[in-house]
1. From 1, 2, which structure was distance in nm of label points 7 Å out along Cα→Cβ at positions 81 and 153 = 1.1 calculated on?
2. If helix-only ellipticity at 222 nm (-39500 (n - 2.57) for each DSSP H run of 4 or more, over all residues; to 500) is computed to be -7000, which of 1, 2 is the source?
3. So Cα extents along the principal axes in Å, computed for just one structure, reads 44, 41, 32; which one of 1, 2 is that?
Structure 1
Amino acid sequence: MLGYRQVDALLAAGVDPFALGNSKQILELNVLVLCGADRALRGECTQLVEATGQRFYEKGDGGIEALVHWVWSMQGESIWRRAGSTYIHLLSQPQLFIEGNHRTGALLMSWMLARAGKPPFVLSVDNAKAYFDPSTVAKNSRKRTLRMILERPKLVKRFADLLKQESEQTHTLG
């Protein structure tokens, strides 16, 4: 829930975590899903947070710079495709984070959807298989391989269709 509260706070403040200078907001989402907000617990996570930060800012296909470029390259696509493609990019190898890629990716998809006026993605028993099956394919694929080049369009379509299908207003407040 802390992650969704943070997504709400970003939306309320008009903060785009993919904008120049805001990448720390994405890293904070990951720290929240792994360590929570409690200072004592965060103290116990210091090594993980430092290692994750180092990985996060590395150059190459797995770092935040590559993800931001990917997100911006998707401009002009439907929000469903942009959110799904962003999630697939984050989840495929090398992954953006050491741990928590699924949860943080779902939060970023929800931020993207909500910013576009759509309901957030909510994982449920009913949609879990449709969510985890393509997630597993993405997680086990490297970003720049022939396999991923061939699989990505199908994965993006599956995620876009899932997000669109799950966009019922019953998941939003008010």
Structure 2
Amino acid sequence: MLLLAALAVWPAAGSGSGDGQSADQGAVQLAFLYNFTKFTEWPESAWAGRSEFELCILGEDPFGPALDDLHNRTVKDRPIHVSRPRSASALVKCHLVYVSPSEGWRTRQILQEIARAPILSVSAVDEFTGQGGMIRQFWENGRARFEINLKAAREGGLTLSSKLLELASRVLRE
């Protein structure tokens, strides 16, 4: 919990966002992703026949070399496997999907494809949570922040910890 609280106020090492983000910002965003998994519960059906936690990145990888830090980590006692599906229909195997800003033009299509599935959807795309995504990451006053669409998470069968909700800058409930 302390790690997540520290990350919520971690100042960004670089400036800007989106395509011009620094490697340090990518590392902070990735740390958030990993910590989001600690405060999310997936339904048992999401684990059926699965020995790995599937973290999917759709579009350009904004995390850089920080992604290598996940190779020895686990989520819910399962090793993390990172994949890069090319189509929205291939996302059904994911436990967490990060929708890169490079895919912002088709966010609605992507979210429709995985709607009501037990897939934690995260992105830095503007209006991501307003379009039905679960968590949007953003930078505010040089600090990493996030907002949550609780309704979307519930519709997907996911339970987000009250501790995570408390740390969010904004929670959409309806």
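1. Going label by label, the one that fits is 1.
2. Source structure for this number: 2.
3. Of the options listed, only 1 reproduces it.
Since every read-out is calculated from the coordinates, none of them should be taken as a lab result. The model shown is predicted, which means the values in this text are computed figures rather than measured ones. Cβ atoms are built from the backbone, for glycine too; each structure is taken alone.
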